[in-house]
Structure P
Amino acid sequence: MALKKKPVTGMKDMMPKEMELRDYVIHLIKETYKTFGFLSMETPCVEHIENLCSRQGGDNEKLIFKILKRGEKLKLHDAKEEGDLVDGGLRYDLTVPLARYYANHANELPSPFKAMQIGNVWRADRPQKGRFRQFMQCDIDILGEAGNLAEIELILATTSMLGKLDFKNFTVNINDRNILKAMAAFCGFKEEDYDEVFIILDKMDKIGAGKVAEELSSLGYERENVERYLNLFDEVSEDVSGIRYLKEKLGDCLDDETAENMEMIISSVEAAKDCEFQICFSPTLVRGQSYYTGTIFEVTMDDFGGSVAGGGRYDKMIGRFTGQDTPACGFSIGFERIVMLLLENGYEVPKKGGKKAYLLDKKLSKEAVLKVLAMAKQDRQDGKQVLIVNMKKNKKFQKEQLMSEGYEELQECYAD
């Protein structure tokens with residue numbers, strides 16, 4: 001059987017230029033988030049299958065790479081159902097593993113716990129531009145903080161990092177699941193129908209209000225309720241005045257605290273942000289994961305059709321492990337999409353001290369080589385990136401290649 005040199009479908013090999021950028025972005029993310037008090041932590045890439053299939057991950061649970069039992073535990077001839085074969089799976093996000101981690105270590109962690117986790121996740125998804133079956137996620141979460149300070153800090157930290165990468169034309173879209181529910185209740189939808197209604201509403205940006213109305217009507221919802229619902233979205237502006245309007249319009253369907261929290265988050269972020277971006281109240285924002293319980297947010301960019309970051313509040317997840325609910329809120333960056341945009345825009349990693357290459361004549365004596373090594377050592381101490389290579393016959397091509405790789409200083413070393 002011939003060996004295959006291409007990577008598995010949905011995976012990709014990383015070339016040095018991309019790896020240089022990825023390493024730089026990861027370093028920048030860590031350094032930025034540390035200034036906001038987030039602490040690095042890590043969980044295994046393999047999770048218990050029960051945790052991954054706990055109905056908290058929405059459609060992601062359909063995309064799990066499942067792992068067979070090992071050794072004596074794996075008995076194919078006795079298998080009657082999947083549970084007889086599978087006991088683990090590759091994590092599809094970092095949130096479920098974080099909840100398990102916190103449930104296991106809460107007594108050893110500060111309160112609130114500001115967690116930073118960067119790692120690969122896996123989903124058996126259909127590969128497409130900016131979407132792979134293995135990809136990096138960068139999450140920050142605040143556990144144990146019930147107030148809206150958590151949302152404010154998460155948004156400020158994430159946008160600060162994006163600003164340092166020279167992104168300007170981006171928008172933080174924010175909503176609250178409780179506002180979604182209040183609008184649905186006000187328009188006559190039943191509570192047991194909310195999830196179905198929200199799934200269709202989430203398509204608004206892609207298919208428009210007319211198609212949303214058609215889909216809702218085709219499922220048997222009253223035409224009057226559907227029209228009232230969609231008209232309500234037309235009446236709401238995408239700022240704090242829109243929240244105030246809903247607070248008055250929805251009456252008892254929307255509690256005052258939800259509206260006041262949302263207004264506080266938006267006004268606080270506007271006042272404290274340290275880079276240019278917009279923050280908009282987005283009443284049609286849904287986010288698919290079923291574990292969200294309150295505030296939800298996404299970052300969209302003019303240069304990219306979809307979101308590049310997203311998150312929200314998930315106050316019920318940790319309680320699934322401990323029996324006691326714990327306030328939790330998180331924000332995840334679409335790392336692969338960010339890197340893709342930077343590569344497409346020709347982003348150059350800032351160089352500290354420059355890059356220098358020594359090209360050695362093959363006839364150099366031992367003493368001369370040691371002299372070059374000493375010079376290279378001093379250059380590195382001065383902050384330069386130094387490459388020492390043997391000189392090739394086609395020196396002109398070699399020098400052009402080195403210059404294309406960013407080596408602006410080339411020193412040829414010949415034998416005396």
Structure Q
Amino acid sequence: MFKNAFIPYKGYYSTPFCKWQGSLQNDNSIELGAKTSKRWFESKGIDPQKELEYLYLGITIGQKSVFFGATWAAVMMGAPDIPGNTVMHACATSTTSLFNASMSIEAGNVGTAYCLMVDRTSNGPHTIWPNPLGPGGEVIAENWNMDNMKADPSTQKGMIVTAENVAKEIGATREEADELVLRRYEQYDEALANDREFQKRYMFPVEATITRKKKEMIYEDEGITKTTREGLERLRPQLEGGIHTFGAQTHPADGHVGIIVTNKEHAAQLSADPSIPIQVVSYGVARAQKAFMPMAPVPATIKALERAGLKAKDITAIKTHNPFAANDLCLAKKLGIDVNGFNNYGSSMVYGHPQAPTAGRLLIEAIEETVIKGGGYALVTGCAAGDNAATLIVKVG
């Protein structure tokens with residue numbers, strides 16, 4: 001439980017998410033995230049050197065100079081004198097970064113922290129380690145993206161296998177998965193209504209390097225697949241006997257998110273509307289049984305709810321990182337909630353998964369949805385590599 005960790009209203013942004021090997025493929029995600037944050041601070045009239053005391057840089061896919069991480073990013077975003085550290089928690093990096101920031105605020109170690117979550121899954125690094133004991137000194141190599149999607153080193157099971165394990169466990173069907181996909185795309189379309197009115201509440205454009213001589217501002221998500229019932233029915237499950245087609249899962253993407261966390265008084269000063277306080281309430285983390293990754297958000301969410309003294313029915317807006325349809329089908333069944341009633345205005349199944357910033361964007365959308373509904377509690381949850389998950393609850397207004 002937290003008592004004095006707050007997020008200023010509108011003290012956050014998300015860039016559009018761009019498809020894998022799309023418009024953001026050429027930019028180092030740390031550089032791009034820091035430079036975009038600098039532009040965002042300028043647009044808000046915020047001096048990051050004056051207002052911020054610490055930077056949490058969330059990232060999961062290595063970039064050149066990631067060794068310097070947060071301190072390098074701080075220089076580029078206009079706060080060259082603040083310290084910081086780098087956070088890596090796979091797909092739960094945003095929630096864990098916000099948890100660390102909230103803990104620092106609560107303990108009084110930091111007055112104001114900035115969480116910058118960045119990732120570029122495009123052009124992921126290929127790492128080679130020396131191996132003098134190998135045959136002929138053959139090196140050990142790893143493709144950061146492909147190899148880690150294919151198998152968890154502790155179980156040797158791929159992520160799609162974990163999704164099918166959960167689907168089988170809860171008795172989910174292919175028809176339920178396809179219906180859920182259609183609903184999630186319908187919800188995303190609501191965020192595009194009235195000239196993207198909902199997305200414009202929080203989305204900030206990013207300047208992409210297209211060629212050596214050309215840069216271009218990206219204002220909207222890139223890589224959304226038009227989905228129809230007939231189109232889904234034509235797709236085959238990825239695993240024989242499974243329920244998940246390519247349509248029933250997320251896709252890799254690029255993007256970043258920035259969120260300020262501070263105390264109540266400073267949050268009011270930085271807020272676009274001081275009458276809308278946003279208090280970080282609780283955090284829960286858990287690990288499911290091995291090779292059942294999409295089930296992990298259930299115990300993580302139960303922990304966060306119990307620590308806040310809440311029930312699922314008390315939450316105004318729920319957002320989930322849903323790499324597979326099984327994630328949402330399982331959460332709904334285990335918590336006794338309507339699977340069609342959460343993830344309004346979009347989810348990672350539709351707009352993609354840049355990993356570190358994904359849950360950050362989901363939280364921002366949950367906050368804005370809760371404001372529209374007149375206030376209440378917002379919850380964001382999502383699984384992460386290694387069959388674990390994290391959940392964060394905030395109180396809005």
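Assuming 19.2 is mean count of other Cβ atoms within 10 Å over residues 19-26 as calculated from a single structure, say which of P, Q it is.
Details: P: 15.9; Q: 19.2.
Answer for the origin of the read-out: Q.
Where is relative contact order in percent (Cα under 8 Å, 6 or more apart) largest, in which of P, Q?
Sorting by relative contact order in percent (Cα under 8 Å, 6 or more apart) in descending order puts Q first.
Out of P, Q, choose the structure whose coordinates give helix-only ellipticity at 222 nm (-39500 (n - 2.57) for each DSSP H run of 4 or more, over all residues; to 500) equal to -12500 when calculated.
Checking each candidate, the match is P.
Tell me which of P, Q gives 2.9 when you compute distance in nm of label points 7 Å out along Cα→Cβ at positions 155 and 211.
Here the read-out was taken from P.
Just checking, which of P, Q has the largest value of mean count of other Cβ atoms within 10 Å over residues 315-322?
Biggest value here belongs to Q.
One of P, Q was used to calculate log10 I(q)/I(0) by the Debye sum over Cα atoms at q = 0.06, 0.12 Å⁻¹, giving -0.21, -0.90; which?
Q
Out of P, Q, which structure matches 3.8 when distance in nm of label points 7 Å out along Cα→Cβ at positions 179 and 195 is calculated? Kindly include the intermediate steps, with their values, before the conclusion.
Working: P: 2.4; Q: 3.8.
Here the read-out was taken from Q.
Quick note: the coordinates plus some simple rules give every number you see, no bench work behind them. For clarity, every value in this text was computed on a predicted model and none was experimentally measured. Cβ atoms are built from the backbone, for glycine too; each structure is taken alone.
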